[in-house]
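Next come the structures, one after another.
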Structure P
Amino acid sequence: MATTEYIVFTPALGQAVTVSPRVPRIAVYANSPKPIKLVAKFEGGTSDFEQLPGKILFAHGWSRDHDREFSTELVLEEGENLKSQKLDWLDINDWEGWAWYRSRETWIEASFTPLSKLLPNTPTHNLLLRPKPPKIDPKSVLAVFPASPPGAFIHLSAARVGEAPGVYIRARRVKKCGRIVSYVGAKLTVHNGELNAIRGAIDVARKKYGYSTAPFTQETGHSPFDRLGFCTWSSIGENVPLTLNLMDDLVHKLAKFNIPVGTFIIDDGWQDIRYGLNGSEKTRGLWSFDTWEHMNSPLSDVVCLIKKTLPTVEDVGVWMTLHGYWNSIAPTSPLAKKYEMRTFKLNRDNIQGIDWPKNDFDDQQSGSISNPEKRTWCLPPLHLAYAFWKDYFTSCFDAGISFVKVDDQAYGSLLDGVSGGEEFVAMWDGMTRAANEVFGDSKVIHFMAHYERTFNGDIGMGVATQGRKIVIRNSDDFGLNRPDIHRNHIHYNIYNAMLTSQLCLIPDPDMFVTSAQWPEYHAVLRAFFEGPLLLADKPGQLDLEILNKLVGRSTTNTYEVVKAPQTIRPLSRNVWEGCLDGGAGPAIKGVSYFPNARSASLIPWNARKSAFDNAVDIIFELDLIDALEGIEKPVNGDGNFDVALWLSNAGAAKSVRLRGFGQDKFYETSSMPVISTLIGPQASETLTIAPYEYLGHTMVACLGLIDKYAGLAAIQRSRAITGKLSIDFSFNGVAGFLVMLRAEDVGKRARVTVDNISTPFVVKSKGNGLCLIEVDFASIQAVLAKDSWTVAVQI
């Protein structure tokens, strides 16, 4: 008997698919490791489908809709500190999709829900919705963005007790400034994709506030976040106070691996703190700008130790929180007197829907503060916030520090009342201004910073930073002791990045370790994010094989992270698939496009519940076209386009002709399948999609550096001239070229050069008339005054 244990359907069982009346046929695909017989049941009769616990519904939908914009204005009048207002244009019965909930004080995460079941108390910071069939065009996507002005924090939620059903704006005043106008922006796009809808909703809000809608800018030149980084947090031990001996042991063991660490973070445990002075025995407050007494060394000596032992390190950074330490500044400290510290109450009602810990033990396990209403914080007043940060950062800079990681930022949302909101805003503004002056622009990792200003306000919309992107942690910590944490970490990062990548932010997916906790599963993700790549392996424990797939040597003999130029996004079809369900089923599928290479990577991660089952997928032609979004369309009249498909882990290759390139179709009903994939537990795969170039006798596609996860990122330029394909690589390694010829023919006819010097190569047959040329130039030295290596293939 056939069961869902052995069969995976595309579309999935239980899925409703809306099709245009123009579509003449529909197709359902099934993957099974066993031979099976399937008979579709349309009306009456019996079939094998009746033995399956589910069905697939196909319904005709409208195709008359067009792109539209929506907005709602909410006004806080003088004297109003809180206000709610319903979004009249959003019918909760018509939509379902992703709600970005603030599930913890400091983190926002996406959860799939029908809009009619949106949570009433947990704040929602973005909506990405699709219509329930057959309301409107099935390719419609609606994004809803609650945009906070400088004087208020706003979010969305469902109706609460006594309110009519619907979606509501919730506003809180954080500035004593009279009348405050807030906006919710929304964009309905048809056949234009999810990211365009999100970007459109953000731009609706930016225009309403009178902000510029110009693209955000990113700092160029030297950045501590471009090179391989290392962090002490998980390495030395979480919540372990740092000592000079511990640091010495760590850096000397790192040195034995001879790995090219360029950036080093001294995380929590270095500061001078005191216990029990901020409301309970367990609270911890900052006492001074120095290191704690058992470090047995000033900060400058620790920096010297790191740079002397690891000569490739150029930048050393330190950790702190936005309020000094976890429970602010110790009220009897010298700092409290010098900066005229004030006491601020905390109010848990500012962030509803949070499961607060009941005691100090739960506090440390969850990252929350137990009974925050019983705590107080000691902070500098508004007019001294900048001075506090300027002095703090200057003391760090004088010790050799060149950037900072500022943690626990969103927890300032709990500061009580309008005065608490003003203090929260002033602390961030003072910190950022001081950091820019002391270290230079964009030298801060903004951490645990998921709240209204960064996700939805003047920080996220670029006003607070004059349009310059800043680095922000994109998800909760890696490797926490929670069910399904590894697959959830991949999911939260990719789905949060749908929003953060459209804001004035550079998303950081957090540190990870190469020697434990599904290392390659997480390493691949880091290669496809713009943010910093940080290792946190225990002293003496590193997997060099994984590490070497992440970094490359440039022509200047420096090592940098080989990573995608843009943060990975979900495959468009995958946004609406049940990739987190139990049993065999689809994977999380992310895509990154590489403009210089005119190529793309498609990465499926097994995200089945508890990681017990295989992820089973069919990759369609339209998936490849979706991944290549941004490539110029073919000039030939039939719209056909030939691409090479390379599965890195499997070592398999295939040629695919993409038909009707650039035309919109329905995945489930008319796109042709290309390959079937099976990804085992704790695993992922990297599919490279590269266009073929015609070289007279045959076609050749460059796959980038096949010894790197994001090897396409190494390609600076590609050109096919007079029967030769030349590729400029910014990093060295093993270049791969897929050729439409038998291996024996390629071995006789091919010629390969590196910088015009004939070079050995290896030819491997891949079947179906295809072969792979591997060119290993990892040991070739750079040519002076040349910013790339040129590998040329002639057949």
Structure Q
Amino acid sequence: MNYTLKNFLNHLLIGNMSIDDSDDLIPVITTDPDEEMLPEDMPGELPILAVRNTVLFPGVVLPITVSRKKSVRLVRKAHKGDKIIGVVAQRNTNSDDPTAEDLYDIGTMAKILKMLVLPDGNTTIIIQGQSRFKIDEVTQEDPYLSAKVSYCKDTFPNKKSKEVKALVHSLKDAAAKMLKLNPEIPQEAQVALDNIDSPSFLTHFLSSNLNVDVAQKQKLLEVNDGVERGTQLLEIMLREIQLLELKQEIHTKVHTDIDQQQRDYFLRQQIKVLQDELGQEGPDQEIERFRERAMKKKWPEQIAKHFNKEIERLARLNPQAAEYPVAVNYLEFLLDLPWDETTKDNFNLKRTKKILDADHYGLEKVKERIIEYLAVLKLKKDMKAPILCLYGPPGVGKTSLGRSIATALGRKYVRMSLGGVRDEAEIRGHRRTYVGAMPGKIISQIKKVGSSNPVIILDEIDKLASDFRGDPSSALLEVLDPEQNHTFMDNYLDVEYDLSKVLFIATANSLDTIQPALRDRMEIIELTGYTLEEKTEIAKRHLVPKQVKEHGLEEEDVKMSKATIQKVIDDYTRESGVRSLERKIGQVIRNTAKQKAMEEEYTPSIKPEDVVKILGPETFDKEIYQDIDTAGVVTGLAWTSVGGDILFIESILSKGKGKLTLSGQLGDVMKESAMTAISYLKAHAELLEIDYRLFDQYDLHIHFPEGAVPKDGPSAGIAIFTSIASVFTQRKVKSRLAMTGEITLRGKVLPVGGIKEKILAAKRAGITDIILCQKNRKDISEIPEQYIKGLHIHYVDRVDEVVQIALLKQKVKHPLKLVVTENGRSED
């Protein structure tokens, strides 16, 4: 058996031990001779005692317990005689009856100092090593081994030499370091080590107590040169020191970890006791609460499995770990989501129509389409239908329509503003591996309302942006596709969520900026601007009562007549919606609120003349569009993101060489329309009785007023042509006339869009005659009759017809002058 480190160091103080079989060792004190102790008469033949697991060195005292029969006979006979035996280590430790082949060749002659017979029948002897010998010949094997031997002598140089002194100091230092690495060994061991003066005995003593196997000890015993033996011994001791240091380091680290774990456990137990006293939940109670809530949830089986897996993971986490609060928040989010919790739909379509009519005046076509949409949902009993997209200028009621739909159906209402969203994670969420991860807006809003079938308004879907963080409009493709959204995957949620029960309604001011693939998934319902009559009714029914309430007044405090409201609409607003109108009405009502708060005398009834006093001079004047006495000025109709508007085109000629100038911040399309118009006019000048030589003698400048406002689009094609034709023929344009349409080089007039907005803009501006393309007749048929009452609409196919309708016959007083030289050329 191998010695433990403790036994080895103890032997430095109290001796060494050995056995001839597997019995325990008994320590005794060693001696310290100056040299190997040899008897006066060294016998040439010795009885051989085979020992296992140790090697006896000269000068070392060992207790040995013998139990094998041959060993007992040998010991008893030797003790009765000269007490001299030979001790040899076994090569084969497994042999219980060793022969000469099982023993090493080199052993140590020993003297039996004492023999004891123990109560259990075993015999123990205390022996002291005397001198090393070599087995020359085995003379007998029974009743015990005997062999002829020859003795070995150490060749140790003078112990006072520098080499020996350095070796001895190194050995003692190494032994002292080994003692220091085990603080359990008493300090007396170091004193005993310091008292050894003999270099030979020091090497034998330390070799005997090394914690190495028998083969290494036997190798040291067989070395005759004392310096070589000491050098080999030092190498072995240094390796042992390294091993001891490594063990101590490992022990220290493990001990520190165990102490930290015990400390953490103790602190957690204290926290648990304090939480119990304060009535707060600990980690175990929190996990148990999660399990109880999960038992009550109605969710799909795969979600239940995923939740159980996550909660088992949470139970294995240390509550102090950084991942613990992240896991807790995730589980709470799973439990808070309404997986199969819905509100009951109210598909009473007559009630729905009443609610829509009460909340929104006009928009008949839009409300009819919404009723049709809900009727299909009622019959199909599922939500696999195109997503509605309410498209139109600001302030026409797109968002409030969605709220009315939610109210009519009895569903929860959610509004998501997508304007300026440029991060894909806003839709799909962040992965939980990121710091500060959050779910996407869709899932967050569903959790907030607590229903899996709300009405979600995707407001300003045309204002989505994209950058290096992704494309949110692409992320919406899965959300708004009825064939995909039943398995929507949010990155934070990391499991599929069914969005097919959600009623999505998008709103947009412009379709051009919506991604084509996203636009294809939606059914576009266009909301056009309001007429004067509609705005008046909306103000009476909704805007005035709302502003009265918001300003802390009672209904009887403010009375606004129809004429007063129309005064505000005509002279202070110019828009398709009613947002600006609401602000102006609020400004008027604030004047009454101020008078009431200051306890001044005031009249509740607000008259049209009072509006001028409150709002100041009229902002817009429609009469300005009727007084056009100059040739070359034409009124066009344009569509903008805020609805329809009128557009002036002015042309003027000046002496020059036929140069063309365009101004007014025009886009490429409008510049091309101007080039097309003038090219057609030059090619067909004779039809308008224009001398072609005028084009070389005059410069043409076409200007679009309000130069700071960018303008583009094909709608002004015929208006530009009419303006150029008017200035070259010096024939004025018919009063109160506006036009819109695209022109080609063949003189064809092509249809354009936004007809209803343009018609409303023309009517607001006081226009009485409008020129449109023949193919736009179908757009006029969809406009209610009261919207076009008082308008005379001319339909044309070619620009020749436009000239006949738009230009007056008489010319202005100062016609153009053509200068002709003798050779027939024109000159300035």
Structure R
Amino acid sequence: MPNQKILTFDNLSLQEINSDAELIPLLTPEDEEEMNNEQLPNDLPILSLRNTVLFPGVVIPITAGRDKSIKLINDANAGGKVIGVVAQIDEEVEEPTPNDVHHIGTVARIIRVLKMPDGNTTVILQGKKRFEIDAFTQEEPYLKATIKEVSEERPNADDVEFNTIVDSIKDLAIQIIKESPNIPTEATFAIKNIESNPFLINFVSSNMNLSVSEKQNLLSIHNLKDRALETLRFMNLELQKLELKNDIQSKVRFDLDQQQREYFLHQQMKTIQEELGGVSYEAEIEEMREKAKAKKWDEKVAAHFEKEVSKLQRSNPNSPEFGIQRNYLELFLDLPWNEYSKDNFDLKRAQKILDRDHFGLDEVKQRIIEHLAVLKLRNDMKSPILCLFGPPGVGKTSIGKSIAEALGREYVRVSLGGMRDEAEIRGHRKTYIGAMPGRIIQSIKKAKTSNPVFVLDEIDKLSTSFNGDPSSALLEVLDPEQNGEFHDNFLELGYDLSKVMFIATSNNMATIQPALKDRMEIIKMSGYTIEEKVEIAKKHLLPKQLKEHGLSADDLQIGKKQLEKIVVGYTRESGVRGLEKKIAQVVRHAAKSIALEEDYNKTLTDEDILTVLKAPRLERDKYENNDTAGVVTGLAWTSVGGDILFIESTISKGKGAMTMTGNLGTVMKESVTIALEYIKSNNEILGIPTEVINNNNIHIHVPEGATPKDGPSAGIAMLTSMVSTYTQRKVKKSIAMTGEITLRGKVLPVGGIKEKILAAKRANIKEIILCHENKRDIDEIKPDYLKGLTFHYVDRMSEVVEIAITNQKVKNAKQLQA
């Protein structure tokens, strides 16, 4: 039997069938007309197809496997050779019933029945007309039904739109054949030779790569023009898929060719390197393994390292992953696993180092010495996390270096200011190109020990963005119970941070996340006194600036008196940064004089200070002593230390109204209101006639209105000022006060006592009024800072008035009339 080919496009391929039949020709217009005029029988056996749909005029081979189907074909082939062909709704159904098949199908003529070598029966069918099942008349041994012909609405022969659609279908079919590598180019001739438009549409619809349901929907469309449009839509989609698929395959093929080329070039380069005595990748890997033998890691880490080295060996050296993997292994080898520096527990030496580098800061030094003492007794103690809190310039960051030297540990610092990416702490996953570990692991690598002194600078200035919350990532780092297994995304293994001594610095505790604040031990660092600043300038700042400007101690000398003048007249801060800038300005002036060979005073005088730094601008905290009633000196706390605050009041004829100026905040306004109400309810005790209060307006003012002022510490000063104004009696000379008041006449304690006391001393205040409960704050201050000061501790407002206001009337006192 000759080998005969029947053209079909199921799965876009040619099926070869052994047959002695002649080549079945494509349908001609004459054949189509004859087929349309053919009368359909009323009753037909129904053959259900699993995975295809038969269209009119189309020839397809069907392999029959079910017994019912084989019997139906044999009976029909022996009879009229005409059957009804319908598609199954669900192709998984083995024994379809009338409810399991579509009711619109195609009448088919059996052209040939073939017995295949594998025992199956193949039947070649040609579609005739569409039909619709009217009623099923038989289910055994196979389905049988009465049918009725489904008419097809065809456009006129001169319909331009329809003819254009048909031409587009033909052109697209040719394009699809060209784009598809599985369809032979001979199929193009078959498409071009189809003369019948309806047959072209049915032929293409039958052979497109569509699902059974989509083909059934096409068969069910009665209007041929609509079916042509829907077919054209599917063909456009199919062509786009083919073009995209071919484009992807060409790119992949190019990448593979490029990789193979690079692989061969790499092999040649490796051979050349070995000939020239260079190091190949294999030698690099062996070198890594040799380094790993000297590491002090446990079995888990060693096993993980060996696994990653093996992965590197299997990687293509030219792929991006190879570089990432090599960087990962190099980090692994550079990290100091279980390598610790030996702590120096000589506490006297540590105290000397801390005293040498930092003047004052006794509380911080005491805490460090306590920590060293505990470590000396219990060498296995986990390091606590300290947080040094205070204004800028007081030495929070630099104290970390001194602690590291005192302990004999390495020192590393990470600035957290403005950090807003969680990956800066935890690192990136190494699946990303350019991945790297977090700043914590990087710093440990730089320290080369697993127990350095680690300064986390500006922890209050962490920010949040869409990249995560770095402060939350620090929770694990700064928790002594969790940081024994700190997980870095790049490292992919837990790293022990429990022996690291973390020291955080902060200017503002309010901006730190509460959970993070809870993990740290807060140590407050307040500002320096004038005496401390002078000593710091003499011992540290001046020698440092002389060295930085290329001068020696013989080129410029500044005495304590001149240093104090610079501190008092030109700086207003808790720290010493501003002071260092002023000293640098003086040193630069001397350096310029030396470079220009000009004469200058090697010992700085007061006149030189005025020449270089100009007139002092910060004299506002001097005590103002005058004979005006209602002027009181209060004490205030600011972010840069303590300050004195002047409160003024005056009265004028009116109806007892009260006004306030001076940019006062809500709390201070409340203090003024409480003070006035207390005076009204206790005017007889205070010696103020009721008529004086009712017939005079009182105005409270706090100078420097451009500066906002608020806080719960000016209550007793407001009360004293108003009583002094109403009675026109003087306030005692050189006295200042701080404290809050209540309507019941009670004086409440306030904070920032040390800073306020230092401000009072700078202003030559001699006496200070405080709440009795603030006595414990005074006891914590060094006695040297309290020399020349007298403290009055009070509980009631009446005691404040009794101490602060004299019985002496001011000169030219106003005649207060009822």
Q) Taking Rg/Rh (Cα atoms, Kirkwood Rh) for each of P, Q, R, which is largest? A) Q
Q. Which structure, out of P, Q, R, was distance in nm of label points 7 Å out along Cα→Cβ at positions 333 and 469 calculated from, if the result is 1.6?
A. Q
**Q.** Computed 26, 12, 12 for semi-axes √(5λ) of the Cα gyration tensor in Å, for residues 229-324 alone - originating structure among P, Q, R
**A.** P
(Q) Looking just at distance in nm of label points 7 Å out along Cα→Cβ at positions 245 and 397, which of the labels P, Q, R belongs to the structure with the highest value? (A) Q
Q: Match the computed value 6.8 of distance in nm of label points 7 Å out along Cα→Cβ at positions 173 and 437 to one of the structures P, Q, R, and report its label.
A: R
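Each reported figure results from applying straightforward, stated rules to the coordinates on display, with no laboratory input. Source: prediction; values computed, not measured. Cβ atoms are built from the backbone, for glycine too; each structure is taken alone.
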